[in-house]
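Quick note: the coordinates plus some simple rules give every number you see, no bench work behind them. Treat the numbers as computed from the prediction; the structure is a model and nothing was measured. Cβ atoms are built from the backbone, for glycine too; each structure is taken alone.
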Structure P
């Protein structure tokens, strides 16, 4: 085993941070962001994708204000739409850069990342949040810039996190056999999919998480014993 792939929400980062800080900030500020920045090249593709989805699902053509309303509604519903994740990343980027928010990371995570990196493991991230949002959270974390520990970032562009095909896509991108990768997540269905693809798995049982009966579990990163896996 030579590669550690980690989820974010509920694994390295509190679920509460996402739902009590990031999502509320987005809902309160996305309209203002559009007013100040639209039209902009970074918004063209996601806006077009939102309009296409609404047209396909409801048969409606919406204007820019309608796009903003839809983005807020999808945020409330926690929909894993790539366009939503892209716009969230843009809004949060401004917030991080202005110091309005800092990325929450559990205190056991930074020293573990440092130790694993020094031990020769490669590290990557796979989250439903966009790659941009992932890099912002780790880059502007409460513990400083943690991006330097990660060599790859993956989001839902490789596929849904509960489908084995997504993990096969990640393995292809890494050019590694499944046996070389350990996936960390709090969600059993994601671990099931990774295991189906042949990866090793460990469930992080953070506060509020129900322990799996099918996967190795750890309360935090300090409990992860990499000696069980062959380097």
Structure Q
């Protein structure tokens, strides 16, 4: 029978600490710069429409409830904008929208990494669930080949998290270029946009560290099970 393994804490702690720090940073910086007017008199939704029209991106814009729910769906070519962005013209809101259009530009400029991540999505969806199941079934039955196969499938989530990092950093870089190109935020306030985007990037770093730590832990778990047999 398997029980809580205290060794897991040694692997999980770095990712957990980083995730907490990242979440605090995102919350603090977004709250701070959501109160700072960008100076362009454009809301986040206005910004989305402006970038779409000026760059001639063939995407639809959809409003969804809440805040910080913004995301680009490359399968449907829809940029989902949080309802918070329909009325706010803050530095934070415009930075978030510009970042999402960074992803749009990645798709339509044929970014190789963006294509790779899109291809990986169905593989990761299967690997993250099936790999976990096969891994523990393999351990329970001492079928270590099955457990190793499960671990390989599970590793796809770590590779996905790694590939995501440069994609997110690049989307922020592209987003800042949109801000510069269309003067979406006053010059002396652009550093605030960078701080918001940098904080958001930390959440992806934390996700990668957590995924990598889990992979190392499961690998050590497999090695310990092999040694005890």
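General observations
- Read-out mean count of other Cβ atoms within 10 Å over residues 137-144, computed value 14.8, structure in P, Q: Q
- Taking relative contact order in percent (Cα under 8 Å, 6 or more apart) as the criterion, the top-ranked structure out of P, Q is Q, with the highest value.
- Read-out FRET efficiency 1/(1 + (r/R0)^6) of positions 121 and 177 (r between Cβ atoms, R0 = 25 Å, to 0.05), computed value 0.45, structure in P, Q: Q
- Given 33 for percent of Cα pairs over 20 Å apart, for residues 129-200 alone, calculated: source structure among P, Q: P
- Which of P, Q yields 20.7, 68 [Rg and Dmax of the Cα atoms in Å, calculated]: Q
- Structures compared: P, Q; top value of distance in nm of label points 7 Å out along Cα→Cβ at positions 113 and 145, i.e. the largest, recorded for Q.
- Answer label among P, Q for the case where Cα Rg over 2.2 N^0.38 Å, for residues 105-160 alone, calculated from the coordinates, equals 1.13: P
- Value 18.1, calculated as mean count of other Cβ atoms within 10 Å over residues 65-72, assigned to which of P, Q: P
- Read-out helix-only ellipticity at 222 nm (-39500 (n - 2.57) for each DSSP H run of 4 or more, over all residues; to 500), computed value -25500, structure in P, Q: Q
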